[in-house]
Structure 1
Amino acid sequence: MASSTSSDHQSLTIQQDPDESINPNPPPGPDPDANSHPNTPPGPTRFVNRVRKWLLPGAKPIPLLISIASGLIMRFGIPKPAALSTQAWQLLAIFITTIVGLIVGPLPVGAWAFVCLTATVVTKTLSFQEAFSSLTNDVIWLIVVAFFFSRGFVKSGLGDRVATYFIRWLGKKTVGLAYGLVLSEAVVSPAIPSSTARAGGVFSPVIASVAASSGSFPNDSSAKKLGSFLAMTQIQSAGNSSALFLTAAAQNMLCIKLAQELGVKIASPWITWFKFACLPAFVGILLTPLILYKLYPPAIKDTPDAPAMASERLKQMGPVTRNEWIMIVVMLLAVALWVSGDRIGISSVVAAMLALSLLLLLGVLKWDDCLSEKSAWDTLAWFAVLVGLAGQLAKLGIVSWMSDSVAHGLTSMHVSRPAAFAILQAAYFFIHYLFASQTAHVGALYSGFLGMNLASGIPGKLAALALAYNTNLFG
């Protein structure tokens, strides 16, 4: 019956188009550049699309136009304040273009940062040496090296082992399982400065395995049994772990560096950071699983098989390997030097370089492992641009001018110092909805908001650390 229907349809088509059967040269096929969908745009629009693909195949045109237009409007459409030089105003315009591009994304972050850095040199806003001066920034290299530590945790299997041990100890109940994952993340966080690296490299595979053993799978209604709750707990708790230790997140170290450039000196930064962060961070770590257990309850309340599964997994892994022991010792050495480095004259980046050198010499990491860590090199590229531009903005007086203007506005409205502190912290927090990256947010706005706090009379250490801790909360 189906064949008959198909034949009838074909014969009907032939009858409707008799020329098709006698035309020896069939008409040309559709233009490969055109959209064959019934809603194909008309001729002019199709032509514009072809020109766009030919001229700028690597960039998104609308975000590109928005980014460039924002800088041009700043440079030529807004009168330059008398207090600023032409060079400073031009650099601010390029900086605005950079930040808008990071938000709307005409190119990948690293590529866009490089394009904007090139613009500063081409327009003679900055010299080549000034544009690339931040590549020698010690904090940036500390962040890059710390990404390699993440690779060491994953490659050696140490991160997986730590998480599995916590599951074996605490995993009989679903909420205990969540606490096991949260605490294990807090344990490894000082040596893995990226919540994304911790989640993707260590904890997502563990969560997926545990959830699957309970019949809970992603992108399925069964996800609500267990997997969704565990994943949500890990996501929400990552901000607490990142805020607990200075080296638990790349943006933390950048905040300290930018604060120093504005004259806010924080002695023994690792210890000072932990001392001020420990109470709220520990409270957050302890309460987050319980709160989510009430607000986002899993269908499965008990997981009696999880400890047994973890024990079996540990048996399969065997005893702690040589590389895992090396990772443990080297990371303890690195953390010890980060804590006490100021007293013995070893900076944080030198301690990290020493630890990485040991991992390379002892074979835990190969140089190819470092080369393949694309996120580290990408971070080096665009981080250096943002830090460099922010530093030049401060040097040319942009940051102080903006800070004084905002502080004067708050003073004219008779805003008290505590109220000004709250307003600036809230503005810094909620503006993150425009950014997809915490580190990009810090590079773009931290210096400016810290300057506003300082100009409003807020103590430097309070303002610098509050903004830095805030950065982890809006993860």
Structure 2
Amino acid sequence: MLGGSGALAAGAVGATVSGGSAAVAGPGRGPGPSGVLDTAEWPDGPGRPLRAQRADRELRAIMAEVDPDRIRAIVEKLVSFGTRHTLSSQDDPERGIGAARDWIAAEMRRYAARSGGRMSVTVPSYVQEPASRIPAPTRISNVVARLEGSSDPGRVYVVSGHYDSRATDVMDATSDAPGADDDASGVAVAMELARIMATRRPAATILFAAVAGEEQGLYGSTFLARQLTEEGADVQGMFTDDIVGSSRADDGERDRRSVRLFVQGVPTSEDEARAATRLSIGGENDSPTRQLGRFVAEVADPRLTGMEVRLVYRLDRYLRGGDHRPFLEAGYPAARFTEPAEDFAHQHQDVRVEDGVQYGDLVRFCDMDYIAGVTRVNAAALWSLAQAPGVPRDVVVDTTALTNDSTLSWSPGSGETASYEVVWRPTPEPLWQHVVAVRGTSATLDLSKDNVVLGVRAVGPDGHRSPAVFPFPAPA
């Protein structure tokens, strides 16, 4: 039996772990002095308190290179094209979505030239036949910079912003639609990351994408997700940055340190049987996307990013949608970054002054230092994911008999793995609380699976950890 410290048993294929965190034993505590029920110290169990992963030297250097002035230059250049409406001109060199597309591609290729051949840039396109908000055949073009992984290139992570824009009338392709916040800000995040990371060697592959057709119905991101599915890509995480440009709410209050991350619960891609099993075992809060969100909250150190990641446990804001949705529907973990409180006078509005109020999505309403902070959060997430091993596969919990312990087993994922960790938390807790180190691909914990939520994550030779995977019951 291993002690409660969660120390490794040398040479063990599996591990049995018992007792020992400094928690109150028994059925839990009652209301404290405030009258609030406190269950955080129940149940008692093995392991040590989970501590956030620390940024490595390379990640610190990446975050230090994020430049608000370069971000401003990208946002201002995109706004200079007048409108980037999906139905606007494809071939005017100065105005419209085609001019924006060509400029983004040229900039990305300039970044790629410094990569030593590791980064390539493509402009995948297709013709969308008439459909919702598309009245005539229309070319949809994405710009994708691919930074090939150095040791695990088949594992892929995606960061995107959408470069199309709109005015009040979603079908108005001629009026100015500056789209500074929605979503030149998100494109600036993806492009600035591509510039900085072009000279780096992540273990896994990272795609930096500027997608089109978002305002008309997520056409570009749907196309990108479909391409990756057809290629058989192992996409283990996708982030869209959409409306990440302003720290000021419509009431004038500023919050320069918060960014929301929307993370879906029960996956829309799950079949009915698996979704029913998830609900029956209390796994609705432990989808792959929720694990991705917990991972970001752990690795994006506010002392380095200048930001607090505010997890929001839902797909998106009410009445809104984003480019993470097609990836979720394709079965990939995907989440959306968005500023903390939006000013709707500066989204989807014709540029005008009305009753003394300036409407329109103008550069002047963007906070470039804030966008830089969001960029650092994305950098922490992407680099930490790419440097860690891939998530463990086939993670299951043994439910063949009634027991008061928990037996887990799994298969290795991709990438070089040195060991594993079982993480756990009381069921009311949103984030992982405890960690138990394990060698091999199985473990038995002196901890009832009925009382906690369990997960398994991989640990690389340099200490980088993957997101956790929630176990389903082992097949009968």
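Points worth noting:
- Among 1, 2, structure where FRET efficiency 1/(1 + (r/R0)^6) of positions 312 and 336 (r between Cβ atoms, R0 = 25 Å, to 0.05) as derived comes to 0.10: 1
- Structures 1, 2 were shown, and mean count of other Cβ atoms within 10 Å over residues 168-175 at 14.6 was computed from 2.
- If mean count of other Cβ atoms within 10 Å over residues 72-79 is computed and equals 20.0, the structure in 1, 2: 2
- Among 1, 2, structure where semi-axes √(5λ) of the Cα gyration tensor in Å, for residues 104-207 alone as derived comes to 30, 16, 11: 2
- A value of -0.49, -0.62, -1.11 for log10 I(q)/I(0) by the Debye sum over Cα atoms at q = 0.07, 0.08, 0.12 Å⁻¹, calculated from one of 1, 2, originates in structure 1.
- Among 1, 2, structure where helix-only ellipticity at 222 nm (-39500 (n - 2.57) for each DSSP H run of 4 or more, over all residues; to 500) as derived comes to -7500: 2
- With mean count of other Cβ atoms within 10 Å over residues 56-63 computed over the structures 1, 2, the top value is the one for 2, the highest of the group.
- Label whose coordinates, when distance in nm of label points 7 Å out along Cα→Cβ at positions 88 and 216 is calculated, return 5.5 (choices 1, 2): 1
- Which of 1, 2 yields 0.80 [FRET efficiency 1/(1 + (r/R0)^6) of positions 304 and 456 (r between Cβ atoms, R0 = 35 Å, to 0.05), calculated]: 2
- Given 12.2 for mean count of other Cβ atoms within 10 Å over residues 80-87, calculated: source structure among 1, 2: 1
Every number in this text was worked out from the coordinates using simple rules, so none of it is lab data. What you see is a predicted model, and the numbers here were worked out from it, not measured in a lab. Cβ atoms are built from the backbone, for glycine too; each structure is taken alone.
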